[in-house]
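A.B. asks: Heads up, there are several structures right after this.
A short reminder: the numbers here are calculations on the coordinates, not readings from a lab. All figures in this text were calculated on a predicted structure; none of them were measured in a lab. Cβ atoms are built from the backbone, for glycine too; each structure is taken alone.
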Structure P
Amino acid sequence: MRRFLVFAAGLLFGANALAWGLAAGASQPAAAVQRADCAGAVEAGYARCFAQYRDAASSPSGYNPADLLSAYRLGGGGSGQTVAIVDAYDDPNAESDLAVYRSTFGLPPCTTGNGCFRKVNQSGQQGSYPRSNKGWAEEISLDLDMVSAICPSCHILLVEAKTNSLANLGKAVSEAASLGATEISNSYGGAEFSSEASDSDYHHAGIAITASSGDSGYGVQFPAASSFVTAVGGTSLRRAATTRGWSETVWSGAGSGCSAYVTKPSWQTDSGCTMRTVADVAAVADPSTGVSVYDTFHVGGWLVFGGTSVASPIVAAVYALAGNAASVSSGSYSYSHTASLFDVTSGSNGSCGGSYLCTGKSGYDGPTGNGTPNGTGGF
């Protein structure tokens, strides 16, 4: 049984109370209320999801699949790959909401009937799902939609943990691995704990496992701290009059920093942290430059989402497009393939004396790691 250090709940997480909304292609932001889907503190040994809900609309008003593929220079691929989404609790509308998202953007159907979609509990059973939870259900919709946006040819496996305890979520990750997932995305996190370095649920050779770095700014959480995952930070993504057509800066909410318990892996060489440094790579996460998501279990209809919950499934799906997971060792691959990443060189997520651990710099930095996808070569 895992033993967790007890942390003051009020120190675990924070949330911004207000953000500016930016619809895809809009020239000026519009005021919009932002909230965390899994808001509030969680006790030691538990995780919260990192979805940041911005606003609702009658039609898609955030970035859509074509936008994301353009921003990250992505194309086809993913045939034969299975991206697993691990979340807590049940989303009873997961498959039907996914169908609306995919049909709206002209993506091929991904259903139980055609074998593309599969939903199981943490024991691998179809049926006997955990109780539903509105916040986590929106997280599930977000994750499924982002995998679909990046890799429409991928199969999707949804594994629902019975609670948001790190123990149950970890079991769900191992179950996803046993069911043949080639990539596994984890859009949640909790406080670090003293035995996390020996946690084996996130260690599955030949499977690319991604984990969101967090939405509370500078600071490290688990499982992003694990040396066996690709820790995914977050950016603000905007259209720009550049050759790329887009620009990115550090998102102020992205998690980063030095792990308290995990030793530095051999593939990390930054000098300002003697332990494992978060993050490794990044993708869009700012709710102000959020993505379109379809969900009917909570607010209902089209929503705009941000948070590093957006970034983790995007990166997992990029791994799937690359088809390289079998040869990827933990989060190491991007460190030797930086030419295939967009370097994020400005912005900050907190106070760390201005060092690279919380500030966008040329080359490696904490909030965005080695950068964001520029095609699939970095994965």
Structure Q
Amino acid sequence: MSVRPAETEIVPALESTPLTALHENFAARVCEWQRAHGRHRLPWQKTGDPYRTWLSEIMLQQTQVSTVIPYYERFLERFPTIESLAAATQDEVMPYWAGLGYYARARNLHRCAQVIVASHGGRFPPTACEIAELPGIGRSTAAAIAAFSYGERTPILDGNVKRVFTRYFGVHGHPGVRAVEQRLWQLAETALDAAPPDLDMAAYTHGLMDLGSQVCKRGKPECGVCPLASDCVAKRLGLQQVLPEPKPRRTVPERSCAMLLLHHNDYVLLEKQPQPGLWGGLWSLPRFDTPDELADACRNQGITLSESQRMASFVHTFTHFRLHIEPWCVEAPAGIAETRPQQEWIPFTRLESVAMPAPVRGLMAALPAPQADALREGR
């Protein structure tokens, strides 16, 4: 019976291949591949601007490049400098993030800009260690900013890069486990220490990111075109589908709520969500724990619900739970005006610029035309 390696054990590709040999020419091969085959036309590349690098790195967390690009360009058009971002209110910032998800990123981005302006004169600190002390910036993001903007010789370890190192060095265990992650950081540091002194940090850092996203893919790694394949432990031992090891499965919590799409004439009732909390800082439809609570709230406003007002239920999946949503579309009677705290009647004509979570914006398609048509088309 085969014995599974220990959680952070490195499995040598061959008994005759010591670990130190796996580091030799690692960085040089990554750079050479990146110059020939990596991405070179992403809008945040080669700017040398830490603000733009930071913005792209935060947006790219948990989000595909193709999705990020239009958000990145629209965000920069509105907030071209870190000073302009710091001077804005959070309500002004959130509409430019709505739809990207993980909204704490936007709140941290805004708070961090204010700290940089207030405490650093509007300039990013020059080292990864100092950058990592800023709100919402982790070690790998700080290293990427320092490498791209200041040429600092410091390793990165985002999700894609973890996959590259996990397979190349044959590291078992889920990368999210602290001991495994610490081992990967050690390997990333050692690989960088073994690199030539004149290493192009921008090419190396981009190369690792590009390898992870374009070649060393999660499901189907393209080992035939990988510059590291000849020494890769996973390739030699046939472990590409085993490494990195998945996170232990757990039951995903299920939650439910009812939403009220209450409209009258050219207005719809929205409610600003508290922080911290679900969709904190965004505008959403009034949300209730149960349909009965929604019905009671309507009854208090003189509204009696009918089955025809119930919309199709759907499920929205978050990182840590699944939310079952039962929406109701109701036309309010004339003269209704009372609202709960943080609620506001918003005209249809303003909805396009209001920061709303994606599933709520999707529900707006039930509004009377032509306003719903304009929302669907993004006008």
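A.B. asks: If relative contact order in percent (Cα under 8 Å, 6 or more apart) is calculated from each of P, Q, which structure is the one that comes out at 18? Walk me through the numbers before you get to the answer.
C.D. replies: On the way: P: 21; Q: 18.
Label of the originating structure: Q.
A.B. asks: Let me ask something else about it. Starting from the value 23.5: which structure in P, Q was mean count of other Cβ atoms within 10 Å over residues 87-94 calculated from?
C.D. replies: Values: P: 23.5; Q: 15.4.
Traced to structure P.
A.B. asks: For structures P, Q, which has the highest computed value of Cα Rg over 2.2 N^0.38 Å?
C.D. replies: On the way: P: 0.86; Q: 1.18.
Largest value of Cα Rg over 2.2 N^0.38 Å: Q.
A.B. asks: If you don't mind, another one. Taking FRET efficiency 1/(1 + (r/R0)^6) of positions 63 and 239 (r between Cβ atoms, R0 = 30 Å, to 0.05) as the criterion, which structure among P, Q has the greatest value?
C.D. replies: Numbers: P: 1.00; Q: 0.60.
Max of FRET efficiency 1/(1 + (r/R0)^6) of positions 63 and 239 (r between Cβ atoms, R0 = 30 Å, to 0.05): P.
A.B. asks: Thinking of P, Q, which structure, once Cα Rg over 2.2 N^0.38 Å, for residues 127-286 alone is computed, gives back 1.41? Could the numbers behind the result be given before it?
C.D. replies: Numbers: P: 1.08; Q: 1.41.
Traced to structure Q.
A.B. asks: Among the shown structures P, Q, from which was the value -5000 of helix-only ellipticity at 222 nm (-39500 (n - 2.57) for each DSSP H run of 4 or more, over all residues; to 500) calculated?
C.D. replies: Computed on structure P.
A.B. asks: Once distance in nm of label points 7 Å out along Cα→Cβ at positions 39 and 295 is calculated for all of P, Q, which comes out largest? Intermediate results must be reported in sequence, preceding the final value.
C.D. replies: On the way: P: 1.3; Q: 5.0.
Sorting by distance in nm of label points 7 Å out along Cα→Cβ at positions 39 and 295 in descending order puts Q first.
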